[in-house]
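Every number here is computed from the coordinates shown, using simple stated rules; none is lab data. Note that this is a predicted model, so its numbers are computed, not measured. Cβ atoms are built from the backbone, for glycine too; each structure is taken alone.
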Structure 1
């Protein structure tokens, strides 16, 4: 019955997506025209915002006019305008009403609030639709089951700005728009209300409970590949209690939930003695000591799981590879570049990289080494980028971001018709600079990827960070790698030091004695969990924490010991 209902609901969703998938394919045949049409649509819908000058947008008739009239901006530039929106002022960045402010954060604890309008949500749909249609039609077995969607971070309940604007999506389904949200809610293995659980342990417990209840799980779609591993980690200790909850139709998280939320979620569970017996049999016979044992358990618990969609480029690649090993029954699909601010690209199975979502937003591409003050550099347009080139993405959206530097660097790896195919490389200007060493994340990431590949190692965790508080400061390589000797790890550290010395500024800081050689911190277990917990303690949310080869913060020696 569930499979039949799921097939109908998934079929309806794909049916709603086909028309937009066809429009994107037409746009790919003439990227220049599609992008100009997208820009003018955004400007015409927002002809009278206060930013930057009232009525300015109605005077812009071409891309060239637009680039001359408006500067490139970062979030810091528009923060005062967003503050006015949060205070309740209307018509600030858009003529359209702001429906909510979605929080996001990068590699620091600072929180940004991104205005969401109906137009911005529709722009996300223009990217989601071709991905959904192509993915399901290319893998039809996905139609017959449920999915675990985790697309918006865990948030507090009923938060509002000082002007009364909601902060954060209440449920995952809201992210997909009105037409699809009802279908998505019906297909969710984990109900959207779970994201409102504020206690981290209880959130993981309840998420795991609903996942275990789902025999027909076919699809996992998350952003960060570390997120499912974090949720599944307590299974080794909690499975007896989880099985009891499944058998009785109860909900007993480690910490009490708000009464209304507990009642809502409890109303979604029914006693299922058969599934409880399956969970007990699988977990009771499982080996949780290594990834092979966990992979065998996951295959037994969710044998029909067919696809995992997550970040798999840049620093997420190693974690995505491990996630694939933990779920050998499923195909790993590298998710395109999605940010809270906008929908940039989506997977195009059978082609390298990811397809630019030409009908979502207007895109510009800055050469990757463009600095924050290089205002004279003219970005390239979608049809002008060169294969092999690396660029920082600049977006203009219906949510009120105009020529906004997203901070993500992509490499153009090919074309589909006239549409660029891109892959995420790293963050622009992600520089660690305690003593003038100016280490760039992309340089460190490339060096670690190369050195680890030469050795055939696949660490569970690896990160470089400066121990700046030490009396003799130095960068430390934190690594969790089983099956190799300390001597081999020290050899790796020596080669990392040699690669860093290729950086003139780092070599100069070393010559001056400002920095000592790279040190080694071998982590014996649980490095990823400790990293995420530390980031949460520093103000980030688990859904926002991204793997990084180079962390610009300090204090990690205390975290990892």
Structure 2
């Protein structure tokens, strides 16, 4: 007699694969055996990555989703294994990234019974899952309706993840035994399940209707936050669209490093110069914003204090992203579906001279920032500049939280740079950053992968390094080791000693060369600009993975950052803007 678990798992996985899901991550366990063996039947036509702990597996799947632009699935056994998925699920939800979570569970009679490895998995992730469904408990000789339900459930899970750009959790209860029997030689069902049409695109035409004479007769900016552009398809559509919007409105474009829109930006190192023209920028009455809320504190403060006539937020999936609560218009716009025809028949911009002068001034400031980086003590921000300067365009960059992504945003202004840059900015945690980066690399094997990480971030997900060899993902890791907790020196609490040193900064004294050796990475120590540039250039694109460690002084770095910012502001503060 066939094992009911096998019938149910095969039916569900066959439909999921037939619907188009191709990337899966699994962690070790027992109760999810029916799902794992169902996936194994499709070996050769799907990608299945085996990782040794659930947290790394979930973040690796998140990276697969980021790098491919398509949902990925992560599968685990029951109990606390499912709880270890939670940080990655939070990040996926906050970033609006498609992730399918398949958890095995105890059958109903063991729940609440004190049975080992049993927790309440019903709606375990709460509102962080856009869809939760408890799959039916397998039974012998199931009615055809139940098997049809499993097939439509698989199709619905994939469609929901794609359309809502969010998390879907399907909980599968299984009774023992989990292994197949001799009667379980079932053929793969390749017939497509329910088909879902994508929702019609909306929003970009609505934005065009907002460009009235009243708006176009005001001065404004276009701000592109993290994740505004995530894929080549989005880039092909969004970049010319944004440039044309800038031409029509006469608004300069400011773009964060991980917006992937810096090729059309007026200025890159805007944080260094933002407050130099406070009087002129006080005239800004319109902000058109794409992507996540600003990373830059100066921009955060501006949005909190500015009295804007229009604050238009172009949302990816209808999410609310306005921590200053000043948005006047929320639009849902699919970045890949915008069209230049939205801007047909618009008259020339009213304030082109203002934009042109800002562009000229800020480009000069960009160059001045680069010059100041090149002439002085080496520090974290200069490392960010050099990484961007040396990376070939056909490469991918992951920026770790919390200082690396900020250094790259402020100082990663070199004219070249990687084709795409990503970061986990949904919840902005340091957990799982290694695994996310490697998942991105697995989804984009044709591109060299670089991850710029802080020391505590690497320490927090050191076990994720195992996927480099286990899943075959070469990477160059640039480790900014400031002794732990360098970002907290930016906070007022840094003045409160000894409590600051005792409880906020996190000195560790770790020798990361041992971590590199344990996980099979080459190790290079490079503490000055010449040695770093030489080491980094030599490792790019190599099939061997390398950890390049740069040890820095957080207090000296903070002073260098402040000094460069002050010099740039002084240099341009006397330039008038028409």
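When FRET efficiency 1/(1 + (r/R0)^6) of positions 69 and 197 (r between Cβ atoms, R0 = 41 Å, to 0.05) is calculated, the result is 0.35; to which of the structures 1, 2 does this value belong? Source structure for this number: 1. A value of 17.6 was computed for Kirkwood radius over Cα pairs in Å, for residues 325-476 alone; which of 1, 2 is the source structure? Among 1, 2, the structure yielding 17.6 for Kirkwood radius over Cα pairs in Å, for residues 325-476 alone is 1.
Comparison across structures 1, 2 (criterion: volume of the Cα convex hull per residue in Å³) gives the highest value for 2. Identify the structure, out of 1, 2, from whose coordinates mean count of other Cβ atoms within 10 Å over residues 13-20 was calculated to give 22.9. Considering all the candidates, the number was obtained from 2.
Taking mean count of other Cβ atoms within 10 Å over residues 301-308 as the criterion, the highest value among 1, 2 goes to 1.
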